[in-house]
Structure I
Amino acid sequence: MKLMSKEIEGKFKKIGRQEDVKDPIVVCKFFNPSGGGTWWSTEMYYVIRRKGANGEEEIIEVEASKMNGEIDGQIVDMNFYGYVSIFGDECDEWGYFSLSELQSVKGPFGLGIERDLHFDPQPISKACPKALRSR
């Protein structure tokens, strides 16, 4: 399954950073179909490899809403910020995770992480109410 689409990227670009938002909008939900693990994504950042000012290769991160038009470099990954619940316990937390990490997970029968195709953007208080308690 393709975890990202241009449509989802567009939603992240439109919403932008939500660090100061009390009840951020979850744009995308990823889950493990063969076990524990749900990732509610509220922000997205492009990871770009490019030539730096000194001519050396560098990796930079650009927030999705700041990307408009051509980039000087190559997108090599996407990082997300959101609420992560692996076991549904006190270890659930807000944090960063990457698209490449999600794509690397292989569960039983070779099943990987999937994107909830029926998920509509909504406040975290509706998508995962307990997430607000740890924000």
Structure II
Amino acid sequence: MENKYNHYEHSVGLIMMHLEWKPKYAYRMFAKEEQKNLCIACIRRAASLHQIKIIVISVMPEHVHVEVMVSMNLSASKVLQILKGLSAKLFFMKNPKARLRYPKGHLWSRGKFASSVGFVQEEVVRNYILNQEEHHRGNSTL
């Protein structure tokens, strides 16, 4: 990634974050490829609607890792609220049968992880996210 900063009317900079969250009740909702791809598409759509740039994403059966780049006016909690809330809404719209497992419409747990990422750490975080399947191979829990 180039060291390019975003220029705004009264500020210059960018914020990169590594985010992680789980489905409610730690269900392995995304073990099937079809569900995993739908989840990725829903998260990408939620991000694109709010000018959140996804650098890399990895959806595991029981959790999600995302590295994002956002403007300086979005906090980590706001980004998570957008990605989790809107992706859940889109997921249930595209997959109504998932409501059988989540009748109240809460796809994601309340828990979350967020960490800022600098240009120096960015490659390390990207490799960690991309190698999640290898990292969790044979492990049924986090």
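When relative contact order in percent (Cα under 8 Å, 6 or more apart) is calculated for each of the structures I, II, which structure yields the highest value? If we compare relative contact order in percent (Cα under 8 Å, 6 or more apart) over I, II, the biggest value is for II. When helix-only ellipticity at 222 nm (-39500 (n - 2.57) for each DSSP H run of 4 or more, over all residues; to 500) is computed for each of I, II, which one produces -3500? Attributed to the structure labelled I.
If mean count of other Cβ atoms within 10 Å over residues 89-96 comes out at 15.0 when worked out from the coordinates, which of I, II was used? Checking each candidate, the match is II. Which one of I, II has distance in nm of label points 7 Å out along Cα→Cβ at positions 33 and 81, as calculated from the coordinates, equal to 3.8? The read-out was computed on structure II.
Using distance in nm of label points 7 Å out along Cα→Cβ at positions 9 and 25 as the calculated read-out, with 4.7 as its value, let me know the right label among I, II. Checking each candidate, the match is II.
All of the numbers you see were taken from the coordinates with simple rules; none came from a lab. Values in this document were obtained by computation on a predicted structure and should not be read as measured data. Cβ atoms are built from the backbone, for glycine too; each structure is taken alone.
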